[in-house]
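None of the figures in this text is laboratory data; all of them are computed from the coordinates on show. The shown structure was predicted, so the numbers you read here are calculated from the model rather than taken from an experiment.
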Structure P
Amino acid sequence: MAMWLGLMSGTSMDGIDAVLVSFPDNRILIHATHSTPYPDALRQRLIQLSQNHGTPDDIGELDHCVGDLFAQTASKAIENAGAAPTDVLAIGSHGQTIRHQPLGTAPFSMQIGDPNLIAERTGITTVADFRRRDMAAGGQGAPLVPAFHKAFFGSDTEDRCILNLGGIANISWLPGNPHDRVIGFDTGPANALMDAWCQLHTGRPFDDDGHWAQEGIVHQALLGHMLSDGYFSRPAPKSTGKEKFNLEWAKTLAHRHPEVSAEDVQRTLLELTVVSIARQLPQSPEMTIFACGGGTRNSFLMRELRRTCSPLTLSSTADLGLDPQWVEPVAFAWLAKQTLERRSGNLPEVTGASGERILGAVYFG
């Protein structure tokens with residue numbers, strides 16, 4: 001059976017997920033998974049680099065270090081399956097985004113994690129650099145996963161919305177009417193601001209199950225200032241990242257309200273995630289929302305999303321047959337398959353590209 005391997009590290013910058021998967025009869029069959037957390041020192045350097053605090057030497061060194069770690073993670077997933085590298089047709093590596101600037105006179109998106117190292121260390125053909133061909137065609141290079149969502153999660157009988165809760169939140173609206181177009185875009189922050197604020201004030205990299213946020217209350221004036229950011233009202237296509245929604249953004253707004261406690265800011269950041277998502281959902285009274293990504297493990301966030309999005313039903317992609325943690329790495333395994341089969345991997349109506357494109361650069365094993 002043909003197997004493909006997907007590698008993903010998102011805007012949370014907490015580590016690397018690998019999935020070994022096959023797609024028999026357009027189904028998803030997972031053979032093995034593996035996750036590698038970033039060492040603290042490496043994660044902090046990546047966060048600093050994403051905020052433009054770094055030199056060309058830093059970029060080069062981190063590109064190498066992350067590529068090496070991606071290769072190790074891929075090899076471990078293959079080992080977990082009891083498979084051999086020769087059983088894997090290709091690796092699809094998203095890489096680690098350190099800067100995403102889709103607007104302006106010279107738009108770009110930069111992912112590190114040297115695919116040459118991945119191909120060399122594993123001996124497996126590696127597909128990477130998925131975003132820039134879409135950008136060359138006038139698109140934003142993101143989000144790319146709606147094409148995967150459409151292929152595997154779409155329905156002929158109901159409207160569905162796939163909600164990814166990573167560092168940044170994005171949605172894919174999959175209409176039940178095949179004549180309606182798919183809509184997909186980044187809604188704004190999901191976990192990124194909460195993680196950064198929690199790290200600053202507690203030393204913990206994330207707020208486990210939202211316990212700290214539950215100690216605070218929503219500060220409505222602060223929430224209003226956050227929601228007044230022009231990104232939230234900008235029409236799609238649109239995409240964003242930590243270059244926009246980062247700790248300095250949160251600190252700047254929090255400093256306007258010195259009376260607000262740190263835990264109240266945390267609770268307000270969680271509310272920002274909830275409200276910004278709810279306000280940007282497509283208008284479809286019968287739609288079911290299926291969540292995925294790391295944010296699904298925050299039961300308080302999920303509870304608040306269910307309350308705010310009611311009467312819409314909020315479920316998880318587990319109900320569609322795919323564990324929420326593995327949706328994105330499976331998507332990049334599928335995108336590698338699309339590339340090697342010379343099929344397009346983008347949805348122009350989502351990214352804004354001038355047409356469908358075969359994505360990625362191929363590094364032969």
Structure Q
Amino acid sequence: MADSDLVDWLRFATVPGVGPRRQLGLLRAFGSPAAVLAADEARLSEHLPASALLAWQAATAEPMPVMVEATLTWLAQPGSRVLVLGDADYPQRLLDLPDPPVLLYLKGKAELLSRSMLGIVGSRGATPQGLVNAEAFAETMAGAGLTIVSGLAAGIDAAAHRGGLSGPGSTVAIVGTGLDRVYPAGNRALAHRIAEEGLIISEFALGSPPKAEHFPRRNRLIAALSQGILVVEAAMGSGSLITAKQAVELGREVFAIPGSIHSPQARGCHRLIKDGAKLVESADDVLDELDWQTRLAAPAKRVQPAVAEQAEDAAVMLALGHDPTDIDTLVVRSGLTVEQLCAILLGLELAGHVAPLPGGRYQRLA
């Protein structure tokens with residue numbers, strides 16, 4: 001693409017208040033960004049409401065908008081790229097959307113866009129077991145060659161990205177900000193690692209903040225790029241359920257991991273299963289449903305961390321069950337004293353078999 005064409009695309013795509021649907025309508029009507037930019041007010045008014053037309057005129061009156069200059073500077077950095085609708089490398093799966101973004105900002109390995117992807121999403125306030133599940137499933141899927149796609153949020157998303165980075169499939173993060181920002185800030189180190197070893201994508205211009213309305217738009221890209229969506233944990237009303245709904249509308253498979261009937265973070269997954277999502281207990285359940293041929297030589301990993309061999313440790317693990325449990329309940333179930341339990345729980349925590357929760361409760365990670 002010539003530099004002048006890229007500038008036209010950037011000017012066209014960064015007008016505030018003119019979203020993907022209107023941009024697509026303009027492209028269909030005029031044929032190219034250059035033609036839209038050259039159109040007079042009378043013709044533009046046939047396709048834009050008055051408020052959007054005013055924004056358009058103000059933005060396109062500048063010879064070279066500041067945003068375009070900033071983007072051209074950013075593109076000079078290693079790993080930075082912009083794809084426009086119609087590029088040979090533009091992801092074809094996004095064309096299943098009624099409003100595919102006309103422009104995508106990329107940072108990292110653009111070749112991952114040609115891979116088969118599995119979306120893994122879930123709660124930001126995940127349980128310790130949910131984090132273990134997300135990372136272990138992602139690690140196994142990436143080991144089998146699937147690229148893990150998620151939204152770089154805290155909780156399940158971040159765990160899925162970490163698991164994806166451990167395998168040849170790697171990971172793709174789709175974000176709801178400009179690529180010169182990291183949200184949440186706690187994922188900064190992870191975002192930098194993904195930019196080096198995987199790929200980060202945004203449809204939002206550089207400098208775009210994390211607005212609430214950006215995240216449903218981000219979620220539709222996760223659903224569209226994926227062959228299937230695995231929901232690890234989700235409360236009722238969670239954004240992960242919106243992603244799953246979008247996946248169903250696009251004809252993608254939806255998978256859900258069940259949890260405790262007492263856990264609010266499991267209720268969304270249980271609702272999905274009731275509504276027809278595939279119940280998942282192991283990575284093989286997903287690989288088999290997708291008819292994925294590139295398998296590991298060994299059976300896919302099941303998310304079952306080893307339980308300590310000592311008899312007392314095993315008794316405490318049994319007493320914990322699979323729901324968060326307090327000390328008083330453990331005393332009754334195990335027959336051990338509080339002092340004995342505290343010592344055993346500390347050892348199990350250090351070994352990674354148990355996690356402490358607020359309120360003096362504990363949950364097993366198995």
Structure R
Amino acid sequence: MKFITQIVIALLSVIFIACVDVFDPQLTGKDVQIVFEGTLTDQPGPHYFVLSFSAGYNSKESVFDRFVNAAKVWITDEKNVRTDLLDLNRGQFSTPDGFQGQIGKSYTLHIRTSDGVEYASTTETMRPSPPIDRVYSEFKLTTTPRPKYRGNFNIYIDVKDPATEGDFYRWNWKNYQKASNCELYTVPRTDPPVRFYKKCCEDCWNITQCIGCVKVASDNLVNGRILAKQNIAQIPYDDITPYYLLIEQMSLSREAYNFWKSIDAQANNSGGIFDTAPATIRGNIKNLSDDTKPMLGFFQVSAVTQKVAYIQRNGVGVQPFVELAPNYPFHPDCAVCNESAYRTAKRPIEWKD
């Protein structure tokens with residue numbers, strides 16, 4: 001009897017499960033907004049900017065093919081001198097050759113879309129960026145099961161904050177490694193596929209950077225003293241050779257600091273019941289005809305201080321390991337080093353062969 005009862009319960013469970021339809025909320029981005037990305041610095045240009053449309057929650061929507069086309073974009077300074085940006089298509093714009101920001105000058109971004117809607121940012125003044133005094137690292141073993149790397153190096157910097165109050169900072173970093181090949185070539189109409197690496201026709205470097213990372217700080221508690229042990233990066237222990245690191249320190253206005261601080265807080269929201277619910281973070285670009293429909297993003301104006309460090313990765317007491325790439329033979333032809341965010345033929349500053 002007990003056995004029969006168990007069978008009946010199992011059958012009823014299957015019936016009930018079979019009657020459950022998968023719930024699809026069909027959420028889409030009905031309230032589409034324009035998103036601006038880009039920073040004007042005092043470094044030699046060109047400086048690149050992107051205009052795109054926000055996407056909704058539905059996974060079928062993508063931000064990668066939703067660009068704002070045929071817009072007019074320009075920058076004015078405090079003397080109302082206008083610099084028109086070049087339209088590179090697919091929502092991308094760049095400053096003309098020879099144009100770069102200057103410390104102490106103020107800049108405003110202007111945008112006119114193809115349907116005549118005009119936007120303008122608040123005025124941003126380029127503040128100086130002090131030098132980076134010291135770069136150092138601390139090794140930490142990986143404790144998670146089946147890690148990709150045996151450990152990581154946390155990278156820290158010290159900065160002497162100026163005596164002026166209200167200094168704000170943001171940091172980025174890039175790693176350059178000499179490319180061993182520039183193309184994985186597959187011989188047409190081969191089964192199974194026959195593949196070769198093609199060496200680079202010229203010196204070429206692969207670029208690794210932390211896309212979307214937000215590292216910011218203020219001098220609120222240390223004004224005029226050392227801004228110590230700022231954790232700005234984490235690099236892998238996948239080799240014992242020195243790790244080339246180009247660190248960029250950008251000055252920020254108070255408004256830019258608050259914007260990026262809010263972005264960081266929302267990105268690291270743990271999702272607990274006491275966390276603040278996600279909300280649209282307003283930037284500094286206004287719709288001149290309808291203040292309730294601002295543009296997302298922030299027009300950032302920054303002076304940049306750069307520092308190169310070679311992080312030593314030997315002598316930590318354990319051997320590194322890393323997943324090996326496929327070992328294909330080399331083709332007799334070479335491939336061009338195509339410029340992108342991940343590869344360049346331009347020799348990195350202070351590079352040591």
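For which of P, Q, R does Rg and Dmax of the Cα atoms in Å, for residues 70-141 alone, calculated from the coordinates, equal 17.7, 56? Here the read-out was taken from R.
Taking Cα Rg over 2.2 N^0.38 Å, for residues 126-333 alone as the criterion, the highest value among P, Q, R goes to R. Given a value of 0.99 for Cα Rg over 2.2 N^0.38 Å, for residues 134-229 alone, calculated from one of P, Q, R, which structure does it belong to? The structure behind it is Q. Determine which structure produced the value 17.3 for mean projected area of the Cα convex hull in nm², calculated from the coordinates; the candidates are P, Q, R. Here the read-out was taken from P.
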